[in-house]
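Multiple structures are listed underneath, in structure tokens.
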Structure 1
Amino acid sequence: MKKIIFFVPINSAEEVKNALFDAGAGKIGDYDRCSFETEGQGQFRPLVGANPYIGTHGDVERVRELKVELVCDDRCIRRSLKALLNSHPYEEVAFEVYQVMDWKTL
């Protein structure tokens, strides 16, 4: 079991989450479309050569974003990460993947 964590502008969050859910992420036992979200502020500065979705080259941009956390079965991790990268509006997507323990194996 893996845990995927990513950051996304609030107005794009549902579209990106749905892409991951459709790829098989977010299932816990007899539940699906499970996630946890925390609102915060992201910051970045597009450099020369960047093609920013939001912001202007050389200027620091601050954006209201969600940190979204969801689990993913090992069988769908590649498909889910591809869905994340293909559906996310940012040119460079900030995300993390962790191995998590399956409580059923305790």
Structure 2
Amino acid sequence: MECLDTKFAALADPTRRAILARLSLGEATVNELASPFEMSQPAISQHLKVLEEAGLIIRRVEGTKRPRRLAKEGIEAMDQWLGMLHTALEKNYDRLDSVLAGTNIQKKGKKR
């Protein structure tokens, strides 16, 4: 669970969420990731460090470049956890539908 805490804490920042959204389109260098933001390259690098430590992105060495990309395992871990919640939510709605359906049948039977 600690691993998920780190991942979700990393997502608490809108800049980091925007970086992940950009990386969903493909690999990018620090400069490419920094270009849409009004902050310094070192500030973007700090955001990238948080995302890397959370296991949400990985860095590849390509000569002098260090492009980043989404980390499949990190994203999948969050997706599995959210999937569990989604399943539980569906079950709750199914139970509610059953209760409401029973209430409607009882109301129809009581009408004169």
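Quick notes on this one:
- Computed -22500 for helix-only ellipticity at 222 nm (-39500 (n - 2.57) for each DSSP H run of 4 or more, over all residues; to 500) - originating structure among 1, 2: 2
- Here Cα Rg over 2.2 N^0.38 Å is compared for structures 1, 2. The highest value is that of 2.
- If distance in nm of label points 7 Å out along Cα→Cβ at positions 53 and 93 is computed and equals 3.8, the structure in 1, 2: 2
- Structure from which 24 was derived, relative contact order in percent (Cα under 8 Å, 6 or more apart), options 1, 2: 2
- Answer label among 1, 2 for the case where mean count of other Cβ atoms within 10 Å over residues 61-68, calculated from the coordinates, equals 11.9: 2
The numbers here are math on the coordinates, done by the rules we state, and not lab data. Every value quoted in this text rests on a predicted model; they were computed, and no experiment measured them. Cβ atoms are built from the backbone, for glycine too; each structure is taken alone.
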